[in-house]
Structure I
Amino acid sequence: MKFSRRTMLAGGAVAAAAAATAARGAVPSNAARFSLKYAPHEGSFKSRGSRLGQIAFAADQGFTAWEDNEAAGRSVADQSAMARALQQRGMTMGVFVASMPRWGDFRPQLGGNDDADRERFLADIRASVDVAKRLNSKHMTIVPGFMDRKLPVEIQTARVIDVLRRAAEIYEPHGLVMVMEPLNTLVNHPGVFMSTVPQGYAVARAVNSPAIKILADLYHEQIQAGNLINTLESCWDEIAYIQFGDNPGRNEPGSGEINYRNIVHWLRAKNFAGVIGMEHGNSVEGRAGEERLIAAYRAIDAA
């Protein structure tokens with residue numbers, strides 16, 4: 001086999017990375033690492049066993065991040081075990097949910113007339129600080145709730161901004177960031193207050209804190225407004241976290257209409273070093289679907 005200088009340099013880099021990994025006590029991955037921090041979640045590799053087993057499998061496939069929406073509701077022991085597993089494999093913890101509305105109640109929450117809803121939200125934010133420290137996580141997801149059809153949207157927006165300023169004061173001393181997730185109203189979440197990334201941008205700019213940013217879930221944005229790359233470009237200063245999911249179906253890239261190869265190319269050009277949550281299902285059940293998922297991310301990562 002003929003070796004080029006580039007091959008030799010690449011091999012040296014891989015060996016150096018492996019040595020550094022071993023030095024800090026982590027277990028090296030079996031596959032080449034992805035260039036961006038794509039983050040699977042429990043269920044992405046369901047056939048591989050427990051949550052910790054799925055984390056180990058994901059690391060072996062070259063994934064370098066993980067996210068867990070339900071982490072705040074898990075026991076301290078489970079949170080600590082997950083944090084150790086991620087640290088051992090050199091993986092970054094992505095988002096968990098800090099506060100969500102009561103979906104079945106359709107309550108306005110942050111923009112409505114009930115101050116008790118805002119106080120409950122702030123209690124959630126305070127409680128999430130210890131969870132974030134335990135998990136070594138920086139970003140937490142929030143959803144501002146539903147629209148109040150009896151109130152002008154301007155009043156609701158002002159109230160959301162006010163309570164998020166109070167929430168930011170809780171997070172700022174700890175260097176934590178809550179990311180507002182706009183959700184589509186056309187398919188999944190009719191009536192929510194925040195439905196587009198530009199709307200989140202306006203709120204984040206008004207709050208004016210490093211502790212309040214946007215989670216750009218491209219599945220939701222594609223349904224609600226489209227124009228993804230231009231929207232990301234326009235709102236980039238306030239976007240701290242990204243999630244993928246194709247449309248229709250909310251499954252892995254390549255199963256729908258979104259050109260994720262182009263988006264990955266754009267993110268790489270922006271030198272994006274944050275986590276990209278794989279906030280979607282698998283289009284095929286079982287191990288065949290898991291293999292398809294990995295192949296889909298290899299394909300877009302090669303952009």
Structure II
Amino acid sequence: MTPNSTATPKTAPASSAAPTEAADFGEHPHRIQDAKSGQQTRIASVNVNGIRAAHRKGMGEWLADREIDILALQEVRANEEILTKLVGEMTAPETWHVHEYEAADKGRAGVAIISRKPPIATRRGIGEGHPEDDGRWIEADYELGDGSTLTVVSVYVHSGEVGSPKQDHKMRFLQYMTEYLPQLAQRTDHLLVMGDLNVGHRELDIKNWKGNVKNSGFLPEERAYFDAYFGELGFRDVARDLAGEIDGPYTWWSYRGKAFDNDTGWRIDYHMATPALAELAGNLKVDRAQDYSLRWSDHAPLVVDYQLP
């Protein structure tokens with residue numbers, strides 16, 4: 001299966017606003033600072049739960065200080081023109097290269113990759129025009145310093161709902177990934193698949209796993225696909241490798257009740273890497289908001305530094 005090629009991605013214009021000086025938490029509550037070391041490439045992923053809302057709630061303050069080189073976005077819910085404009089407003093005076101796949105169903109799904117340097121190629125879709133694929137899979141290739149290629153994917157798997165067509169769509173999409181990932185890995189030197197995969201793979205990945213074994217997101221048949229991704233297909237779960245055998249680190253908390261305050265979360269956002277790339281990963285961070293009121297999405301960004309050539 002070969003994804004559909006796309007035109008050259010748009011470039012986000014620099015904002016006319018002047019950069020602000022570093023300030024304390026009280027003045028800039030959404031900022032999270034963590035300086036990179038050496039020549040590391042910082043790569044992150046986050047489900048923004050609507051880029052307009054995330055922008056309004058403070059995503060720009062977070063992005064301005066994180067020194068991110070490549071960022072995968074899910075649930076963008078906007079077209080490329082709007083996304084490009086908002087990214088430009090968030091990060092004065094830098095320029096980002098924006099590549100986006102908007103869903104045909106307006107206001108739903110949508111994935112994007114933005115980066116400091118331009119990709120050498122971009123593609124949309126997991127292949128063959130599957131209806132389940134609308135606005136859910138996007139790829140970008142980057143040339144590394146040694147001439148090798150890094151392929152980055154932003155993916156948004158269906159949330160699903162047991163006993164409904166939504167779950168059927170989800171299961172078919174997970175199967176498409178099983179078929180396509182080995183093909184994509186063969187065509188590139190390094191492959192990094194990031195995004196909201198909407199499945200907790202292991203009991204460590206969900207705070208209340210016992211209460212969710214019959215719910216979409218922790219069904220045995222869903223988790224079996226992840227056994228394959230991180231087993232016979234040979235991919236590495238970068239966050240789990242770096243975090244070790246601990247609960248979480250969670251990346252999603254319901255807006256309902258006290259889930260965030262009690263850290264009753266789910267680890268459903270991933271960096272899936274080919275083995276050689278995973279060996280270059282370090283400095284895992286989940287940028288969890290300091291307070292419920294400061295959340296700009298129900299997900300937190302998953303940030304990893306890679307020592308790329």
Structure III
Amino acid sequence: MDQAPGSPQGPADQGPPEVHRLPTCYRHPDRETGIRCTRCERAICPECMVSASVGFQCPDCVRSGSGTGHPPAASRPRTLAGGTVAADPRLLTKILIGINLAVFIAIHAESSLLGHLVLLGAWPPPPFLPVAGVADGEWYRLVTSMFAHEEIWHIAFNMLGLWWLGGPLEAALGRVRYLALYLVSGLAGGALTYLLAAPSQASLGASGAIFGLFGATAVLMRRLDYDMRPIIALLVINLIFTFTWSNIAWQAHIGGLVAGAVIGYAMVHAPRERRSLVQYGTCALVLAVVVALTLIRTAQLV
């Protein structure tokens with residue numbers, strides 16, 4: 001017989017007992033903890049707790065000088081990769097976009113500048129002696145070419161990708177790690193272009209670094225268990241353009257993508273106790289590969 005509304009219920013009719021969950025850390029809502037700050041009584045996880053004369057205190061109480069413990073810098077909020085949480089998580093991305101725009105304006109203001117910035121293996125071609133290019137010692141072109149654009153559509157697409165991908169990555173990794181990812185990925189794309197492309201073929205653009213951000217974003221989304229379909233679809237579309245459009249240095253895209261994925265994996269999967277060593281050590285290893293590829297190609301050309 002159905003029970004009428006308002007009728008008393010017996011023990012058998014009651015639902016499962018309510019599960020009492022621990023409070024979550026006030027800075028890391030995904031972490032349950034049973035520890036509270038001895039001053040403000042906010043819940044704090046092991047990463048946030050700072051040893052005090054009695055018990056533990058939260059980073060805010062330590063920074064405000066209301067207690068004793070580690071210096072304030074030691075208790076700043078940290079990103080997923082261990083970087084310091086910044087007030088403006090897109091500041092470095094804005095600066096990178098500003099540099100690219102400034103170089104673009106300078107190139108159009110002084111057209112002769114472009115020839116000194118592009119990535120060029122050796123010019124003129126054999127049998128003449130090279131008077132310009134990486135093979136002639138102008139290694140700086142591996143860096144300057146990352147910030148040089150000539151066509152408006154080129155810089156527009158790259159800066160749009162930098163804004164979409166760079167901002168979330170900067171927030172997740174922290175500024176120093178994000179900058180290392182960007183620069184090393186761009187250098188890897190330039191090194192692979194120098195190795196495989198014709199020595200007289202000039203290339204330019206931030207595409208290698210942008211594809212590095214693609215690789216790192218895919219790794220980060222996998223780490224956070226997000227839906228991978230949007231980033232995979234966007235990456236596939238960009239790879240189709242890479243291999244179907246003319247005048248695109250596919251080597252830069254592939255080199256940057258592989259380097260970004262490798263560095264991104266080290267950034268988000270490094271064990272906490274050796275985090276900095278693994279992260280920056282991986283960047284150094286990729287940079288060593290860049291130097292090795294550049295030396296090999298230079299030996300071939302000279």
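Read the figures in this text as sums done on the coordinates, not as results from a lab. All of these numbers come straight from a predicted model, not from anything done at the bench. Cβ atoms are built from the backbone, for glycine too; each structure is taken alone.
Among I, II, III, considering only distance in nm of label points 7 Å out along Cα→Cβ at positions 118 and 286, which has the greatest calculated value? Of structures I, II, III, the maximum of distance in nm of label points 7 Å out along Cα→Cβ at positions 118 and 286 occurs in I. With helix-only ellipticity at 222 nm (-39500 (n - 2.57) for each DSSP H run of 4 or more, over all residues; to 500) derived from the coordinates and found to be -17000, which of I, II, III does the value describe? Derived from the structure labelled III. Ranked by percent of Cα pairs over 35 Å apart, structures I, II, III are topped by III, which has the highest value.
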